[in-house]
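Structures given as structure tokens follow.
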Structure P
Amino acid sequence: MTADGYAGDVTSVEAMKILESDERAVLLDVRTDAEWTFVGRPDLGGLGREPVLISWQTFPGMAPNGGFVDAVRRAVLDKGAPVLILCRSGQRSQKAAIALTEAGFEDCRNISDGFEGPKNETGHRNTVSGWRANGLPWQQG
């Protein structure tokens, strides 16, 4: 565990390499239903599995999801498996990584560039880095 309270950060490209090499690894997308539907979500069908979709915050008010840890416990039974946590830009996922580590998950990693990546010089996402900009598999709808 790092000083930040979780196993550390990885990029989306590094996360995909972990998913490809470790069948125990789990991709946990903590964005909202609206983001999964309208922005898109990772597609792990080529690996024969799906990402786990559990919101860290609820839409539209963005209140904390009080049932988040319990929902992850039900979905991710192996507390020793790498849990690669994704949000839009790496902020919510970092908080989720800390919470899950505190709950006993041993290897929670924040995907620091997220699904959409940071904003570019004109304030737009999906151009600099992140799951989509890096050309990793994703689907919309």
Structure Q
Amino acid sequence: MNCPFCDIDEEKTRIVQEGKTYYVALSNPRLVPGHLLIIPKRHMEKASELSEEERREIFDAVIKMQETVLAKFSTGCDIRSNYRPFLKPGWVKVNHLHFHLQPRELEDELYQQSQKFEKELWKELPEEEREKFTQLFS
């Protein structure tokens, strides 16, 4: 399968914590100092594929690690997971579900380099779009 998260090199990956169903590792490459990945041990690509046990244990780990980040060295913490099957795997794209925890500070480097531009991307929600997606997700 050639998945870097399935054939994990524990020393190279810098695992900081391990549970029954997941690893927590420092992200390499990383976007910000302290950028963590929470990686299910079982290969899957979408969160909907998690078993109930995996879901419980992994999301408990996400919450615990966020609280640790906030208590130890950050005033904020972004949590996200991406599912982008239209992109080819590469240095920063892995087809294995994982969750990013990124410690954040006011106007940190990530903000300065990219997120300061997102203000221009936000738009008002048009009524027809609200209706369409309300029906779709109901």
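Please treat every number below as a calculation from the coordinates, not as lab data. Since the structure is predicted, the reported quantities are computational estimates derived from the model, not experimental observations. Cβ atoms are built from the backbone, for glycine too; each structure is taken alone.
Hey, helix-only ellipticity at 222 nm (-39500 (n - 2.57) for each DSSP H run of 4 or more, over all residues; to 500) derived from one of P, Q reads -9000; which structure? Write out the running numbers ahead of the final one.
Working: P: -7000; Q: -9000.
The read-out comes from structure Q.
Given 0.95 as the derived value for FRET efficiency 1/(1 + (r/R0)^6) of positions 23 and 111 (r between Cβ atoms, R0 = 30 Å, to 0.05), which of the supplied structures P, Q does it correspond to? Walk me through the intermediate numbers first.
Values: P: 0.95; Q: 0.60.
Traced to structure P.
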Supply the structure label, taken from P, Q, corresponding to semi-axes √(5λ) of the Cα gyration tensor in Å with the calculated value 27, 21, 16. Q
Given a value of 31 for relative contact order in percent (Cα under 8 Å, 6 or more apart), point me to the structure among P, Q it was derived from. P
Given a value of 17.2 for mean count of other Cβ atoms within 10 Å over residues 55-62, calculated from one of P, Q, which structure does it belong to? Q
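One of P, Q was used to calculate log10 I(q)/I(0) by the Debye sum over Cα atoms at q = 0.13, 0.14, 0.21 Å⁻¹, for residues 47-126 alone, giving -0.43, -0.50, -1.01; which? List each step's numbers first, then the result.
Working: P: -0.43, -0.50, -1.01; Q: -0.61, -0.70, -1.14.
Only structure P yields this read-out.
To test your reading of the models, identify which of P, Q gives 21.5 for mean count of other Cβ atoms within 10 Å over residues 87-94 when calculated. Before the final figure, lay out the partial values.
Values: P: 21.5; Q: 10.0.
Only structure P yields this read-out.
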